[in-house]
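Rule-based calculations on the coordinates, nothing more; no lab input. Note that the coordinates shown come from a computational prediction; the quantities given were computed from them, not determined experimentally. Cβ atoms are built from the backbone, for glycine too; each structure is taken alone.
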Structure P
Amino acid sequence: MASRQLVLLEEQTVLSRERTMQQYMTTGLAFIGAGLIVVRLFLGELYMLMGTVLIVIGFWQIYQAYLRFKRYRSMARKLRRKEKRLGLDVGE
């Protein structure tokens, strides 16, 4: 019984991490949007540089979130196999 609870707790942790990665992607999109607004609305080289930096940070954050998301999906698949071995009918 304890191993079943442990598997379910592990799954809950992995799913919460996936939600966190989705929020990282949302934050990255916000950085890209802010960078585009700065580039479009303000004139000058300083604003162009600042907008470009915001856009690059946004893409970097989305890429990092994607890499972590892939790792957590792999962990979730391993947990699904554990669940099947324990006779649990949870998940996909």
Structure Q
Amino acid sequence: MSENLEVQFQQASQDVVKLPKAPDNDVKLQLYALYKQGSVGDCTGDRPGMLDFVGRVKYDCWKKLVGTPKPDAMQQYVDLVNKLKAGAGV
């Protein structure tokens, strides 16, 4: 994994919170899942219970990325943040 990609990934994680308008929930979930896959790797642990709606959705979204290599997830995250920045005129 290139050091440059790690720097871009960290910068993107800082840039995303500075967007003038928050992305919609679907994009937020995609960002969450890509960030977790890129920083932690494959989703592990038990699926949250029925009453933890948000945790359950986040878990499911991350779980879909199982097997995606960390560098690929990091690049997808950077690309998505850059797309959001461009759309916001940042």
Structure R
Amino acid sequence: MADVRPYRSTPIFDQDSLPGALRTRHDTKAGVWGVIRILEGRVQLTCLDPLSEVVLTPDNPGVILPQQPHFVTPIGAMKMQIDFYDQAPFS
């Protein structure tokens, strides 16, 4: 598979600067994958369809599928960034 690079990345957020919109139900657009990269600490990712919860860490990023409803919840102090792709970021 070719080297897939994000077409856009968010700023780095911490537990205080994480926007409210990411803490409540939202989804990616059609044809857009998101990869939540944890730089420090832990974040709970809740996907609503299908329903699942997972704790993300620097060694365990979260992959959001196109149009998948989800939200994130910081677990204490953390830093994270989201990369957006127009094709599947992993094979």
Quiz prompt | Parent structure of the calculated result 13.6, given that Kirkwood radius over Cα pairs in Å is the read-out and P, Q, R the choices | solution = Q
Self-check item: Structure from which 1.8 was derived, distance in nm of label points 7 Å out along Cα→Cβ at positions 31 and 79, options P, Q, R
Solution: Q
Exercise. For the read-out distance in nm of label points 7 Å out along Cα→Cβ at positions 15 and 55, a value of 3.9 was computed from one structure; give its label from P, Q, R.
Key: P
Quiz prompt | helix-only ellipticity at 222 nm (-39500 (n - 2.57) for each DSSP H run of 4 or more, over all residues; to 500) derived as -33000 - corresponding label from P, Q, R | solution = P
